[in-house]
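Chemist: These are the structures in question, set out in turn.
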Structure I
Amino acid sequence: MINERFSMQGNSLVVRLAGRLDAMNAEEVEQDVKSALAGHKGSPLVLDLEDMVYVSSAGLRVFLRLARQAGKLSIVNARSSVYEVLEMTGFSEMFEVRKAFRRVSIDGCDEIGRGAKAAVYRLDPETIVKVVFDTSEQTLADIERERVLARTAFVAGIPTAISYDVVRVDDRFGAVYELLNANTLADLVASGTWSAERAGIAMADIMAQMHETHVNADTIPSARDLQLDELSALDGQIDDGIYRRMRALVAALDDDDLLIHGDYHVGNIMVQDDEPLLIDMDTLAHGNPVLELGPVYNAYVGFGEIDHAISEKYLGFSYDTSLELWEILVRRYAEKRALDPEDVLRKAEFMGRMRQVRRLVAHGDQGSDHGRLVMERCLGRLLELVEEIGALDL
C-alpha cells in the first residue's frame with residue numbers, strides 16, 4: 001500500500017508518497033498524480049519520498065511517465081534504500097534527486113559556541129553540529145557549499161575538522177563535524193592553558209601552510225574579486241583619490257591559486273589533543289596571501305585600537321595579549337615564508353585599515369563618535385601606507 005498527499009509549494013506540485021510503490025499499486029498512483037497535474041498545467045512536479053520504503057521497477061516506470069507529463073521532475077528526501085535504487089538505475093543522472101537528511105536532536109546538548117548566523121552544539125564526545133538559524137532553501141546550499149570547501153582544504157592537507165553529513169535539526173539545517181573534546185584556541189589563551197607565543201606560532205604555521213597550498217581556482221571564489229566587490233561600497237563615500245589608489249592596488253594583484261581562509265582568528269581554530277584544526281570554511285577562497293592579512297590584523301590590532309574592550313570582548317583575552325600574539329604571529333609567518341616582517345606588517349595594516357573603513361560605511365557607523373575616530377585614524381594611515389608599500393603582493 002502507498003499513501004499520497006498533494007500540496008503546492010510556490011508553483012510546484014508536491015506529491016508525498018509513503019509506503020511501497022510496486023506493480024500492485026503503480027497504475028493507481030500514476031493516475032492519481034496525473035489527475036492532479038492536469039489541474040496544474042505547467043507546474044513542476046516534486047516527489048517527496050521521505051516516507052517511501054520501497055520502489056520497484058514498475059514504480060520507476062511511473063516516475064518516467066510522470067516526468068514526461070510534468071516537463072520537470074524532482075525527487076527529494078529519498079531514504080537511503082530508495083536513493084540507492086535511483087542512483088544505481090541512473091535516475092539521479094536524469095533528474096534532480098536529493099537524499100533524505102538524517103535528523104538529529106540537540107535536546108540536552110551543550111552549546112559550545114554561537115555566532116550571528118549559527119550555533120554549535122556537542123552531539124557526543126566525538127562530534128559537533130553547527131546549526132544555522134536561517135531556515136530558507138539558500139541555507140542548505142550554503143551549508144553544502146561550506147562542506148565542499150572544507151573537504152577541499154582537508155584533501156589539500158590543511159589541518160581541519162573532518163566534515164560528515166548535512167542533517168536536519170527540527171526545521172533547520174546543520175552540518176556535523178568531528179571534534180573530539182576540542183576547545184577553541186581563544187579559550188585556551190584566555191584560560192592561560194596556551195601562551196600567546198604558543199598560539200601565535202601555531203597560527204602562523206597553519207597560515208603559512210595554507211598560503212603555500214595550490215588549489216583548483218575554478219572551484220572556489222577569488223579573494224581578489226571579493227575584495228574589489230567590497231571596496232565598491234566606498235565609491236563616493238570617501239576621498240576619490242584615496243579610493244582609486246586603494247582599488248588600483250588590489251586590482252593589480254595576480255589572481256593566485258593559493259588557499260585563503262578569509263576569516264582567520266583564534267575563534268576559528270579548535271585544538272584537539274594539542275593539534276590545532278581550522279574550522280568555519282565558508283569563507284574559503286583563492287588569491288595572493290596579502291588578502292588574508294586584513295581580517296587577521298583587525299582581529300588583533302585594528303578593532304581594539306581605540307577601545308580595547310571591543311577586542312577583549314571579541315577574543316576573550318586582554319588587548320596586550322592580543323598585540324603580543326599578533327607580533328609573534330607575523331614574525332613567525334614571515335620567517336616561514338622567507339618574507340620581510342616589516343613589509344608584512346605594513347601590508348597587513350593597509351589591508352586591515354581598508355576593511356575597517358569599508359565596514360564602517362557598510363554598517364552606517366561612520367557618523368558615530370567611535371566611528372569618526374576610527375575613520376580619521378584609518379584614512380590617515382592609509383594615506384601614509386599607500387606611499388610606503390608600493391605593490392601589495394606578498
Structure II
Amino acid sequence: MSNFSMDLNEDQLQIQKWVHDFSENVIRPAAHEWDEREETPWPIIEEAAKIGIYSAEFFSQAFFDPTGLMMPIVNEELSWGDGGIALSIVGTTLGVAGIVANGTPEQMMEWVPQCFGTPDDIKLAAFCVSEPDAGSDVSSLRTKAVYDEKSDTWTLNGTKTWITNGGIADVHVVVASVDSELGSRGQASFVVPPGTPGLSQGQKFQKMGIRASHTAEVVLDDCKVPGSCLLGGKEKLDERLAKAREGKKSSSQAAMATFEASRPIVGAQAVGITRAAYEYALQYAKERKQFGRAIIENQGIAFKLADMKTRLDASRLLVWRAAWMAQSRKKFEAGEGSMSKMYAGETAVWVTEQAIQILGGYGYVREYPVERWHRDSKIYTIFEGTSEIQRLIVARAISGMYIR
C-alpha cells in the first residue's frame with residue numbers, strides 16, 4: 001500500500017497559517033507604500049524578527065524540514081503578501097545558502113547567526129555572484145581573489161552587480177576566481193565580515209518591480225579577508241583545483257551549488273505572486289457586473305480564470321517536486337529544479353497579465369495591486385538564471401548532449 005500523500009502535516013499547516021496571517025495583516029497593508037518608496041522596509045523586517053519569522057532558527061527549521069516543502073510554503077505565503085517585501089525578508093537566506101552549500105560546519109555555526117542578528121539588532125546578508133559582464137555566464141567572473149601565504153589573507157578585487165542587499169548587508173558572501181584559466185571550476189566563495197575595509201556599495205538600482213527589495217552594486221577594492229573566511233577551507237580548495245587541472249570532475253562549483261538549492265524556493269515566490277493575482281481576479285470577476293451579469297458568467301473570462309488556476313497549481317506541484325527531490329537527495333535527472341523555477345516564473349508573468357486584462361482599466365492603475373504584481377513577476381524570468389538558461393539546463397539533462 002502506498003504512503004504517498006499530498007496532505008501537509010500539522011506543523012506545516014500551522015506555520016503556513018502563521019506566515020499567511022503575517023502577510024495578510026502586516027505585509028499587504030504596507031506593500032503599496034514601500035513599492036512607491038523603493039526602500040528596504042526595515043519596520044516590516046523588525047516585525048518579522050520580533051515574532052520569529054526573520055531568524056536563523058526559523059529558516060533553519062524550514063530548510064531542514066524532512067519533506068523539503070516548508071521553505072517553498074513559507075516563500076509562497078510571504079510573496080502572496082508582496083514580492084518586494086518578501087525578498088527583503090528572505091534575501092538574507094541566499095547568503096546563508098552560499099555559506100551552507102560551501103562552508104565547513106564550524107563556518108556555518110560562526111556566520112549563519114551573524115547573517116540575521118537579533119530582533120534588537122537586525123543584520124542582513126548578501127550573496128554576490130553576478131557582474132557587469134558575467135550574468136548568465138558565471139564561468140567568466142572577473143572578480144579575483146589572491147592569496148598571501150605569509151599573512152594567511154585573501155585580497156578581493158572586482159565589482160558585483162544586481163546584488164540583493166548589496167552594500168547594506170552586514171555579511172557579504174562573494175564568489176571570486178582564484179584561477180581564471182579553470183573558469184567556473186577555479187572559483188571559490190568567501191565571507192566578507194561586517195565593516196571590512198575595501199567593500200562598498202556602488203550604484204543602487206531603480207527597478208521595474210520588487211522595489212521594496214534593495215538591489216545594488218558591490219565594489220571590492222583591495223578588500224582583505226583572513227584565510228578562515230574562505231568557505232570550505234584552503235585544503236579543500238587546493239584539492240579541488242588540483243583535480244580540475246588534471247581534468248577530473250569536481251563535485252560542486254561555488255555559485256552553482258547555491259543556485260541548485262535555491263531555484264525551487266525562488267519558484268515558490270513566483271507561485272505566491274501568481275496566487276495573489278489569481279485570487280484577486282477571481283473575486284473581482286464574481287463581483288463586477290457588465291450587461292446585467294457578473295463578468296465571470298462569460299466564457300471569455302471564465303476560461304481565462306480556469307487556465308490561470310490550472311497553471312498556478314501546476315507551478316506549485318513542480319516546485320514541490322523539485323524541493324522534495326532536493327531534500328531527499330534524489331538526482332535531478334531532467335533539470336527538475338530549473339524546470340520548476342522556469343515554469344513558475346513564466347506562469348507568474350502570464351497570470352498577472354491576465355489579471356490586469358480581467359480588471360480592465362482598473363488593472364492598469366496603481367490604486368489596484370495587480371499592476372504591481374505584474375511588475376514584480378517579471379524578475380522571475382530573469383534572476384537566479386534566466387528562462388533561457390533554465391531551458392538550456394533542462395535540454396542538456398534530457399538529451400545528455402552539450403547544447404549551446
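Readers should treat all values here as calculations from the given coordinates under stated rules, not as data from a laboratory. Just so it is clear, the model here is predicted, and its values are computed rather than measured. Cβ atoms are built from the backbone, for glycine too; each structure is taken alone.
Chemist: Suppose you compute distance in nm of label points 7 Å out along Cα→Cβ at positions 50 and 322 for every structure in I, II: which one lands on 4.4?
Modeler: Matching structure: I.
Chemist: Upon calculation of log10 I(q)/I(0) by the Debye sum over Cα atoms at q = 0.10, 0.13 Å⁻¹ from the atomic coordinates, which of the structures I, II produces -0.78, -1.07?
Modeler: Answer by label: I.
Chemist: Figure out for me which of the structures I, II the number -14500 belongs to, where helix-only ellipticity at 222 nm (-39500 (n - 2.57) for each DSSP H run of 4 or more, over all residues; to 500) was derived from the coordinates.
Modeler: I
Chemist: With semi-axes √(5λ) of the Cα gyration tensor in Å, for residues 242-297 alone coming out at 52, 9, 5, pick the structure among I, II it was computed from.
Modeler: Traced to structure II.
Chemist: Have a look at I, II and say which one yields 17 for relative contact order in percent (Cα under 8 Å, 6 or more apart), as calculated.
Modeler: Of the options listed, only II reproduces it.
Chemist: For structures I, II, which has the highest computed value of Rg/Rh (Cα atoms, Kirkwood Rh), for residues 122-329 alone?
Modeler: Across I, II, Rg/Rh (Cα atoms, Kirkwood Rh), for residues 122-329 alone peaks for II.
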